[in-house]
Every structure is written in structure tokens, then in C-alpha cells.
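Multiple structures follow.
Any read-out appearing in this document is the output of simple, stated calculations on the displayed coordinates, not a laboratory observation. The model shown is predicted, which means the values in this text are computed figures rather than measured ones. Cβ atoms are built from the backbone, for glycine too; each structure is taken alone.
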Structure I
Amino acid sequence: MSLAHVILGLLQQQERTGYDLKTSCFDDCIAHLWQADQAQIYRTLNKLEAQGWIRCTVEIQHDRPNRKVYSVTAKGEAELVQWLQTHQTPPIAREPLLVQLYFAAQLPNEAIAHLLEQELAVHREKLTQCEAIDVIPVDAPAASREEMMHQLVLDFVRRKELLYLNWLKDLIVLLREQSHLS
């Protein structure tokens with residue numbers, strides 16, 4: 001998956017500025033799925049425009065700097081549809097905590113448990129953020145197809161966070177039980 005396809009998908013939903021993409025989308029809407037900084041977004045917008053996948057119109061503003069508003073072209077829509085229908089190779093997860101645990105045998109159990117508690121706090125916060133996202137339930141009669149898809153993705157992220165939280169809690173208990181036996 002590439003940032004270009006994420007941006008195409010967001011622009012297909014509605015026209016946006018680079019600033020809107022960063023603040024309304026990457027910082028809020030899809031922060032739990034994909035992250036990008038402002039520089040990456042603008043570099044990608046320039047590439048997409050050069051490829052003819054998006055177009056930029058300048059909105060003149062008298063009291064502020066002019067706004068560049070981006071929208072998807074027919075060529076960009078065709079690319080997005082093609083990408084949406086292409087199976088993506090599962091990514092190799094980079095999980096720093098798992099690598100730390102892999103090498104952590106030299107640490108005392110209490111030090112490892114402390115590390116896990118810090119990770120537990122991070123994942124609790126992420127779950128709280130996901131639960132705060134207001135989405136129409138999938139089975140609601142008023143839910144649009146787009147809202148249904150967003151809810152399904154959010155449900156996966158929530159379940160993943162719950163799984164991670166439960167795993168961390170189990171590890172902490174196991175390590176502390178072993179510490180008491182030694």
C-alpha cells in the first residue's frame with residue numbers, strides 16, 4: 001500500500017487541500033490506519049498531479065493566502081479502482097516491543113513487566129481514541145455504504161487493540177507469578 005493510494009482514496013471522498021488532508025484525515029480520520037507528515041503529503045500530491053491522477057485548482061482568498069484544492073481525475077479514479085481490486089501483500093509488522101521481548105531474557109521479570117505496563121498504557125489510549133470515533137453502526141438503516149466500510153475497519157482496529165491489551169495483561173501476570181516463584 002502506498003501513501004499515493006491513500007491520498008487518492010481520501011480525495012475521491014471529497015476535494016481537499018493538503019492542509020485538510022493532514023488535519024482532517026491523517027491526524028483524525030485515519031490516524032489509526034496510516035500516518036503521514038505534512039512534507040510527505042505535499043510531495044505525494046505533487047507526484048500525483050504530475051502523473052495526471054489528481055488536479056489542483058487555486059482558490060483565490062483575499063484575506064488569506066490562496067488555497068490549492070485537489071481532486072481526483074478520471075485517470076486517478078481508474079488507478080484507485082485498479083488498486084482497490086489488487087490483493088496487497090501482507091506487510092511485515094515492525095513491532096519494537098516484540099523485538100525487545102525477543103532479546104529480554106537477560107532482564108529481570110519485573111523490568112520486563114514494567115516495560116509491558118508502559119505498552120499497556122499506550123494501547124489503552126489507542127483503544128480509547130478508537131472508541132471515541134463517532135460512526136454510525138453497521139446495521140443502522142441510515143448507514144451509507146461508505147459509513148459501513150469505515151465502521152468495519154474501525155471494528156477491526158478495536159478488536160486488534162483489545163487482543164493486544166489482553167495479551168499484555170496475560171504476560172504481566174505470567175512474569176510476576178514467575179518472579180514470586182524464584
Structure II
Amino acid sequence: MAWRREILLSGFGGQGVVLAGRSLGLAAVKADLEATMLVSHGTETRGGYVRSQVVISDREIDSPVAERPDIFLALSQAAYDRFRHLAAEGLTLFDGGLVRPSPGHQGREMDLPARAVALERLGTDLAANMVALGQVARVLGVVPLDAVRTAVAELSKRGRDKNLAALALGQALDLGGALSAGEGRGA
């Protein structure tokens with residue numbers, strides 16, 4: 001049976017949301033899967049709104065838009081507030097140090113302390129995007145983690161070792177939210 005997974009990563013400029021999305025998409029391609037990625041952002045250079053939409057499938061992708069994300073990652077309150085309704089059927093991962101979840105959300109939600117883990121274990125919160133990507137890739141379960149590591153290494157212009165260490169930390173976090181093989185949508 002054909003399958004399709006939609007991932008929406010969002011936060012504010014400077015958090016590395018675009019690098020995380022590009023890495024996930026490239027990893028899917030390296031694993032011989034179909035992948036698309038769209039980026040949108042506000043007009044601000046840093047601190048404004050940013051989102052990466054990644055669609056991964058085992059078949060040709062008809063639309064690159066993540067309309068009903070299987071996984072939604074919110075790295076800012078504005079991102080959470082703006083997009084959480086899209087993930088009513090999916091899993092919302094939010095950084096509880098930056099996001100206060102609203103009651104009444106219909107989908108599953110889990111706190112992913114990416115910023116705190118990066119700060120505690122690596123001494124910088126700049127690697128929180130890679131901690132988050134590690135967990136997203138783990139939960140997603142359709143892209144081999146080795147392919148994600150290879151993509152991050154290839155796309156990291158600076159801080160490659162720290163990014164890879166952060167990715168490994170995220171992949172090792174056990175939040176108990178893995179998608180089962182039957183979850184997600186058929187293509």
C-alpha cells in the first residue's frame with residue numbers, strides 16, 4: 001500500500017527550522033524515497049516566523065503542501081498557535097520551554113525539551129533544532145536514522161560535530177510517541 005507522511009516544522013527565524021527541514025528531505029531522497037520541501041517565512045531577517053513543510057512518500061508526490069501533518073513541531077508559541085489546528089489527527093511535538101500548550105487540542109501532544117537538552121548536554125541552545133530533528137526522525141520512522149545523519153553532515157556548513165551530537169541526543173530521547181506502521185495516510 002502506498003503511503004505519505006507530512007511533517008510541519010515551525011518556529012522563529014534563527015532556530016534552524018529550514019536546516020532541519022532540508023536535512024529531513026535530503027535524508028528521504030538518500031533513502032530512495034520521494035520528498036518535497038516548502039519553506040515560508042516572515043519578512044524579518046531573524047526572529048520572524050519560519051516554517052518548513054516536508055512531504056515524504058514511497059510514490060510520486062502530487063502536492064508538496066503539508067495540509068494535515070502527521071507530525072507538527074512547534075519551536076515557538078506563535079508557531080504553535082498558528083498551526084496546531086492542522087495537526088488535529090497527528091502528533092504535535094512542542095518545546096515546553098518555549099511553548100505553553102492550549103487546552104482542548106484534539107490531537108496528541110508531547111513536550112520535546114529540545115532547547116533544554118541542547119543547553120544542558122552541549123552548552124548551547126543553538127543545536128535545539130537538531131535535537132528536535134532527531135526526535136522527529138525517530139518518531140516518523142520511515143527515514144533511516146543513518147540517512148538523517150548523513151544529510152545533516154552534508155548540509156552543516158559550520159558546527160557539523162555539534163549538530164551531529166545534538167541529532168544523536170534527539171534520536172536517543174524516548175518520549176514514547178512513535179507512529180505505528182499503520183499511522184499516517186495512504187497516498
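So the values come out like this:
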read-out: Of the structures I, II, the one that 2.5 was derived from, the read-out being distance in nm of label points 7 Å out along Cα→Cβ at positions 5 and 37; value: I
read-out: Which of I, II yields -19000 [helix-only ellipticity at 222 nm (-39500 (n - 2.57) for each DSSP H run of 4 or more, over all residues; to 500), calculated]; value: I
read-out: Structure with the greatest value (metric FRET efficiency 1/(1 + (r/R0)^6) of positions 93 and 109 (r between Cβ atoms, R0 = 25 Å, to 0.05), set I, II); value: II
read-out: Structure from which 19 was derived, relative contact order in percent (Cα under 8 Å, 6 or more apart), options I, II; value: I
read-out: Origin of the derived value 1.7 (distance in nm of label points 7 Å out along Cα→Cβ at positions 101 and 165; candidates I, II); value: I
read-out: Structures I, II, by Rg/Rh (Cα atoms, Kirkwood Rh), for residues 117-172 alone: label with the highest value; value: I
read-out: Given 14.5 for mean count of other Cβ atoms within 10 Å over residues 61-68, calculated: source structure among I, II; value: II
read-out: For semi-axes √(5λ) of the Cα gyration tensor in Å computed as 22, 20, 16, the structure of I, II it came from; value: II
